[in-house]
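Just so you know, all these numbers are worked out from the coordinates, no wet-lab data involved. Given the structure is predicted, the values throughout are model-derived calculations rather than measurements. Cβ atoms are built from the backbone, for glycine too; each structure is taken alone.
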Structure I
Amino acid sequence: MKQLNIINLSARAKRAEDFLIARCRYLLGAGGMKPKVTPNTLTKCDCSGFAAIILGLSRWQGDKDKPWSDTIEWIETSAIVRDAKGRRQLFTTIPKPVRGCLIVYGDKGLKQGHVGIVVNETFAVDCASNRGDKAIQHRPIKFWVDRGGIFVVLNEDFIEIPGE
């Protein structure tokens, strides 16, 4: 039987909260190319770039020798939703929030989607515009839920429990 690796997910949530000290400005399309960046070195990113950093993934997946490279070349909100609801090559939906999971909704028309990292039952950490050099902050999960957001984890967040 498989279950979520709560230890890894909790570490991911803690990493997201560590970035609350970052002096970071929002810039669409920025961030996530160097997932080993630290709160002291991150200066620009958008929500998907921030999510890629917290996931420990490079945002650019197109040149990787991975099963999902042909469908998710660039980690961004709509690609996350499309994969989690479709082929599930990298991401999988879960029914309720778990500390360290993503909450995401995709682009709608000309409006950008948005993604954050759940840190407790009511808040996520995200990177958003109109926050000056404090683009990374807490935001209520309700913000995503009201926009049709889904809860998502990486497929690798599941572990096999022997004997069950």
Structure II
Amino acid sequence: MTNNYREWLQAAKQAMESNGNDLGRWEAETLVVWLSDNCSCAYCKKSLLADRDTTYFGQQIDHVLPTSKHPEINRDELSNWALACAARNRLKRAWDPNGGTDEFNSPPIKLLNPSQLSSTERLDFILRAHNYLDKKRAALEVEFEKEVQVISALLSTVKACGA
């Protein structure tokens, strides 16, 4: 998607008006982010239209560059928004893909326009976040497998005791 969010926003507002109340729970800005990220998590590509619970409760809008670390970018700047599954957004937290502190030693990028991201910058930061989250998640997955083994053994013990 090109970084012409104003046109997308106008089109979303027009579509919402012409569809009456069919998109009653959605705001135009939210719809633009969903469409720009193909209704999938920007970081793991999981479809967020899989079912009602995922669509309404398993997704979050993330700031690609955390506004706490980049105050020059307005919190409402759509080019800095990404659709994220709740799991990836929680893992990412306020990690800054332009901070120059990741394991991949990615150098900070000087933004062409400090108040918004270009399409290329946005995609690069999303890729950096994807790589960071995959590495972080792999370590957590190993830890989780160990926890599952312990809990499964405890569950078998409880069942054997007749509880």
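Here are a few things to note about the model shown:
- For distance in nm of label points 7 Å out along Cα→Cβ at positions 30 and 94 computed as 3.1, the structure of I, II it came from: I
- Among I, II, structure where FRET efficiency 1/(1 + (r/R0)^6) of positions 6 and 54 (r between Cβ atoms, R0 = 35 Å, to 0.05) as derived comes to 0.75: II
- Which of I, II yields -16000 [helix-only ellipticity at 222 nm (-39500 (n - 2.57) for each DSSP H run of 4 or more, over all residues; to 500), calculated]: II
- Entry that produces 27.6 once mean count of other Cβ atoms within 10 Å over residues 46-53 is calculated, selected from I, II: I
- Origin of the derived value 28 (relative contact order in percent (Cα under 8 Å, 6 or more apart); candidates I, II): I
- For 0.40 (FRET efficiency 1/(1 + (r/R0)^6) of positions 78 and 150 (r between Cβ atoms, R0 = 41 Å, to 0.05), calculated) the corresponding structure among I, II: II
- For 14.9, 51 (Rg and Dmax of the Cα atoms in Å, calculated) the corresponding structure among I, II: I
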